[in-house]
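Rule-based calculations on the coordinates, nothing more; no lab input. The model shown is predicted, which means the values in this text are computed figures rather than measured ones.
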Structure 1
């Protein structure tokens with residue numbers, strides 16, 4: 001599947017999907033689901049949990 005960074009990114013993204021799905025189901029809205037997913041992924045990238053590029057040392 002890949003290296004550890006890729007596996008962690010997939011795990012965090014799956015977590016974002018689950019959280020967004022719960023929020024979207026609660027609101028019964030695809031728009032709310034997509035907005036929640038976008039916010040969760042953006043927060044994950046901003047916080048450094050989801051790392052799209054390797055960090056240079």
Structure 2
């Protein structure tokens with residue numbers, strides 16, 4: 001995961017870190033979210049104790 005690697009590279013503690021998700025769709029200008037990897041990314045980040053903001057998943 002690039003986000004976790006990036007946090008580790010700057011010696012930032014992952015647990016309690018804050019991440020803002022600013023997009024959900026897989027392709028530009030397409031409202032379809034079925035192929036989007038964002039749900040899995042959010043789950044993994046939350047498993048590491050990251051606070052994820054900016055996204056409402058149904």
Calculated from one of 1, 2, relative contact order in percent (Cα under 8 Å, 6 or more apart) reads 40, and the structure in question is 2
Work out which structure the value -25500 belongs to, where helix-only ellipticity at 222 nm (-39500 (n - 2.57) for each DSSP H run of 4 or more, over all residues; to 500) was derived from one of 1, 2.
1
